[in-house]
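All of the numbers you see were taken from the coordinates with simple rules; none came from a lab. Note that the coordinates shown come from a computational prediction; the quantities given were computed from them, not determined experimentally. Cβ atoms are built from the backbone, for glycine too; each structure is taken alone.
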Structure I
Amino acid sequence: MEELIIYWIVFGLVIFPINLIFKAPYGRHSSKNWGIMIDNRLGWIIMELPALVVCPIVYFLFESTYNLSLFFISIWIIHYFNRTIIYPLRIKTKGKKMPLTIACSAFFFNIINGFFNGYFIAVINIESLNYLLLYFGLFLFLVGFYINVNSDNKLIKLRRNKKGYQIPKGGFFNYISCPNFFGEIIEWLGFSIMTFNLASLSFLIWTCCNLVPRSLAHHNWYLNKFEKYPKNRKAIFPFLL
């Protein structure tokens with residue numbers, strides 16, 4: 001299984017420069033040139049559903065007896081319940097569409113990622129865990145989750161009150177263009193430190209390989225669309241990038 005995940009990590013690293021060159025055509029970068037288009041809300045649910053379902057199923061198939069591993073799978077479910085159910089129902093997305101190919105590619109990614117993480121959480125060696133790292137990882141996960149959800153809330157509120165895109169302000173938006181992505185990276189960094197296995201590390205790498213290029217695309221989009229966009233903001237990492 002470890003060898004498969006190493007190949008999976010290499011694949012993610014190959015995808016990284018491709019994502020830098022070609023913007024994923026959904027959201028503000030949506031394009032009809034990618035074939036069949038589907039409702040944006042439906043697309044979000046399709047993309048994220050395997051992560052919510054596959055990972056817990058695989059976990060329970062391998063019948064872990066450790067309460068700590070049950071805790072790990074529980075915080076996974078909390079994150080993906082928000083991403084799969086709550087978030088799509090809250091976003092203002094009437095009339096917006098995304099390519100079916102994008103939804104399907106994310107669907108299959110989450111099947112593979114969910115399987116790897118569900119398996120490794122189930123077979124985790126509790127005795128090998130460092131509890132200082134576990135608490136530190138949990139702290140990072142909770143901080144990242146808060147930043148992610150809080151930033152989503154600001155964007156949703158902004159789009160609910162006004163037509164079209166506006167310059168987001170407040171919180172980490174004062175420092176970076178995509179604090180929601182930054183928060184998600186911090187989440188999975190914390191999760192990787194907590195669980196300390198190759199599957200969670202691969203997920204962190206894949207998250208960075210997808211969200212860093214997308215944040216750069218968002219940042220450039222803001223700069224091109226708004227003349228008064230703050231020039232001191234970075235894309236995703238405060239004061240760095």
Structure II
Amino acid sequence: MIKAVIFDLDDTLISEKRYIESGYKHISKLLSKKLQKDELELYQILITLFNEDTKNVFNRMFDMIGVIYNQNDVLELVDAYRNHVPTIDFFEDVLPCLKSLKEKGLNLGIITDGYANAQQRKIDAIKASNYFDEIIITDKLGKEFWKPHPRAFETMKEKLNTEFNEMIYIGDNPEKDFHISSIYPIQTVRIYRDGVYSEKSYLNEVKEDYSIYSLKELNQIINQKLCK
């Protein structure tokens with residue numbers, strides 16, 4: 001019987017692409033003042049470079065616009081990006097789903113990877129604490145405890161006073177979200193959101209127990225589990 005429903009954050013509850021766009025808008029505004037460059041043009045450059053390759057976007061931007069820079073300049077932008085207050089919201093199917101789960105008396109949690117400051121600002125922006133009983137940012141445990149490490153699931157089990165076989169986890173990233181089922185009897189659900197990491201390969205070929213394309217489909221799975 002399911003007692004706790006745990007969610008990933010990025011590309012499960014919120015759009016990582018929208019977060020990235022929010023961050024690049026913030027950076028473009030900062031740089032337009034500092035470099036006397038057009039803000040919209042800078043933003044479009046950042047988005048184009050990211051779509052080409054997600055690595056070293058700020059370095060490549062400086063190269064493209066012909067600005068001499070050093071590593072400290074890049075690190076300043078990275079810090080500003082991670083610490084900006086994002087303009088984001090839940091996917092439209094999230095709040096109705098959470099309301100339905102709460103009406104069933106289920107505990108709700110979030111386990112999310114990513115740099116602690118950035119993840120905390122996302123969580124604050126969507127007011128996640130109003131809807132979830134427990135929220136674990138794995139980076140606060142230590143980067144070595146990012147998923148697929150089981151530590152966050154062990155911590156969540158204790159915080160929610162439940163058993164592993166009473167938990168179900170919903171995520172999107174095949175590289176790290178579903179491997180937990182090979183360690184503990186946690187059931188897993190993959191949601192397809194056309195996310196940033198959706199093309200990753202499964203870790204050790206461990207796949208999800210269920211697949212959905214909207215959280216509207218989650219209720220049917222939960223109802224089956226509640227009847228057992």
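Each of structures I, II was scored by Kirkwood radius over Cα pairs in Å, for residues 48-119 alone; the highest score is held by II. Tell me which structure, out of I, II, gives -13000 once helix-only ellipticity at 222 nm (-39500 (n - 2.57) for each DSSP H run of 4 or more, over all residues; to 500) is calculated. Source structure for this number: II. When mean count of other Cβ atoms within 10 Å over residues 16-23 is calculated for each of I, II, the greatest value falls to II. Between structures I, II, the calculation of distance in nm of label points 7 Å out along Cα→Cβ at positions 96 and 208 yields its largest number for I.
Given 36, 17, 16 as the derived value for semi-axes √(5λ) of the Cα gyration tensor in Å, which of the supplied structures I, II does it correspond to? Please report the intermediate quantities before stating the final value.
Values: I: 30, 20, 17; II: 36, 17, 16.
Answer by label: II.
When mean count of other Cβ atoms within 10 Å over residues 8-15 is worked out for each of I, II, structure II gives the greatest result. When mean count of other Cβ atoms within 10 Å over residues 40-47 is calculated for each of structures I, II, structure I gives the greatest result.
If Cα Rg over 2.2 N^0.38 Å, for residues 128-167 alone is computed to be 1.83, which of I, II is the source? Answer for the origin of the read-out: I.
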